[in-house]
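Quick heads-up: structures coming right below.
Every read-out reported here was derived from the displayed coordinates using simple, explicitly stated rules and does not represent laboratory data. Since this is a predicted model, take the numbers as computed values, not measurements. Cβ atoms are built from the backbone, for glycine too; each structure is taken alone.
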Structure P
Amino acid sequence: MIIKNLITHVISAPLEQPFYFSQGYVYRRSSVIVEVIGEDGTSGFGECMCHGQQSPFLASSFVENCYKEEVIGKDSLDVEVIWETLYNKARPFGQQGIAMNALSGIDIALWDLNGKQLKQPICRLIGGRFREKLAAYATGFYRLDGKKYPETSVEDALKFKEEGFTAMKLKVGFTPEKDIEYIRSIRKAVGPDVRLMVDFNACYSQAVARRIILELVPENIYFYEEILTPEDMEGYKALRNLTASYMAAGEEIFGKIEINNWLKNGALDIYQPDVSSAGGITECKKMAAIAQAYNTAIMPHAWGSGVSLAASLQFISSLPYTPMSFCPSELFLEFDRSSHPFRKELINDGIRYENGYIYVPDAPGLGIEVDRDILEKYKVVK
């Protein structure tokens, strides 16, 4: 279908109560929703993920001022042609970061439009569906002023367990001593059968990370996420085989070339590209194929609105098991449970969670309907 227009919807809303993590405070949740409109009036939607401290106008400006003119008039089925054209245009000044973040939203929107045109969910267009539902881990545990820790987080963990979650990811990075005490308290509360993941958001040196990992061996942590900065590949290599816990990172790894470099260096056990930031569905499928060649798992990061969550569901459901077997190791979907004013409302609460699993939508495209009233309600203009 020929694309007649591309629109960026910048939406943002302040949090009733700001939360903080190892890198500072988050005061609002934002998204850049990309809409591509076909010649028959059908719209496809995608999202450029916004980190907690990221202005949405970075991605929207890149889409509008660099990519938009290259998309209008093209055939939406030429997804890879469009992807390579956009990547090549930005190559001299943006092979990673915001350039790929912006490209991701366009790519997802094209796949959504094509799915609607062909009356198929995206997963059917990119190889098929290996799984109908995905085991979810609860992401939350951000800190709030005026609360006591670890007590508040223990309450949150027990609540998630009651909701059926068998895995959850903690937010830490508030000195090694406090982190170790905090993780031990939550492990004691939830028991040995809950998988605990721990996210540091890149706040420690290799020496401090080594100490934390070794002291937490009895707590049986499933994976350590971003315990080092994304520039410290050598540090990850040094830490990877310290214990039986997995080493994970990758929300700041962009595209097939960068992930290939990490994989050939054997730096991580689990790679976490974000489909709405690492290059979209087109590029993330290639990243997953390269990881498969190294017999290494992809377990994507997902921290956006419902549009990004739907894209992650379609993408992950299309990934083969690593490796294929009678009893394969299952992939987890990150399910953000932190405060978000419009995450569910934007897609009319169109994602079904039930007893620890999220079901892959079967409707065409992303499988969800974007609520234009919510786009208007939270629209911001600079």
Structure Q
Amino acid sequence: MGILDIFEQFRDTIFLKENSTLQKRVKELESLLEKDPQNEQLQQELFLSKKGLKGEDEIAYQLKKANIGMYVLRDINIEYEDLKAQIDFVVITPWCCYFIECKNLMGNITLDERGNFIREYKYKGHSVKKGMESPYRQVCAQREVYKKIWMKKQGKLKTFLFEKSFEEMHRVLIVAANGENILNTKNAPKDIKYEVIKADALIRKLEYDGNHSDKSLWENRKEMESWANHFLLLNVNNENKDLLNEEPKDVALNIENIDLKNIQINNKADFEKIVSTLKFRYAKTYSNYAPHEYALEKEEGEKLEVIRQLNRFIQENYDEIEIFAKKEYKVLFVGKYKYWAVNSWKIANILNRNWDFKNEDGTTNTSITQSYMGKQ
């Protein structure tokens, strides 16, 4: 007899938290674009937010169709000391708790024998193949933040007794929400292979796990609900702020020894010297999918001219062209940063950068930027 038979009378999917910060963010961006329809940064964020929201909605739809008996919490933010984690879905079932990471990506996804995630897609008739940050490591890191909270709550004795079974009690799943994806996990390591699935396989995966679990964590439904409420209490209200309308308090220039009226940027050394006079601010709005920082100047004057001349140098002397949200961006690698231009330099009022840099063999090192994923 499987766990699903034991909980025969409880087959509902109950959402204790169904709202998502993406829902509110989409509405905010649509409202902002009504006032500023040509703002490319807003257009880009709206595209990504809608895409992420569509993926989350597909997983929520699949969970609602399940006939298993579960409690679901969507978009949960937890904190432990200086560590933070945003979990797309926490699903409490009779046999375990799942941490689900939603990915709604274009193109096909392959997992190689080392567990690396590789995307393949078409752009302007050409095939593009590139690696991506591992969502498996990402969701495991989220689980580790919760583990610290869990261990503190259990105390030393229970931690000693149950720490070895923690991962069995708290499992991870990566769900590809784009129905058009081809997901190839044939050569993936065994510990990852069956944790990466498409959205339409989610119910079958949960049913399989339930039918192959030999014991329940709970005596009854009330205990399940109590654990679900535990996650609800842990949730930190972490709604995104509209940084584009917020006047940055720390954007300023240190202009000593630089003639801002006659800016000359002839090479990367000049670029690095000039850009060092800017103070950058972390873009919290993009933290979950494109960590970066920016310098912004809204008023006409010498400071704005600095930003425009830096953008001009990027556009005229770029190293590469990258595609983000179906749009091409000219990028420039200087020192330990990657800079890119958003608009024509003549109207630009912002300069963006992240922490990507070039290795000695010419490949791009994205490890530092990836470490900022989810930071607030």
Practice item. Identify which of structures P, Q gives the largest calculated value of distance in nm of label points 7 Å out along Cα→Cβ at positions 111 and 135. Key: P
Practice item. Could you figure out which one of P, Q the value 3.2 for distance in nm of label points 7 Å out along Cα→Cβ at positions 151 and 167 was computed from? Key: P
Exercise for review: Out of P, Q, choose the structure whose coordinates give Rg/Rh (Cα atoms, Kirkwood Rh) equal to 1.02 when calculated.
Suggested key: Q
Point to revise | When relative contact order in percent (Cα under 8 Å, 6 or more apart) is computed for each of P, Q, the largest belongs to | key: P
Study note, to complete from the structure: distance in nm of label points 7 Å out along Cα→Cβ at positions 127 and 311, calculated, reads 3.8; among P, Q the input was structure Q
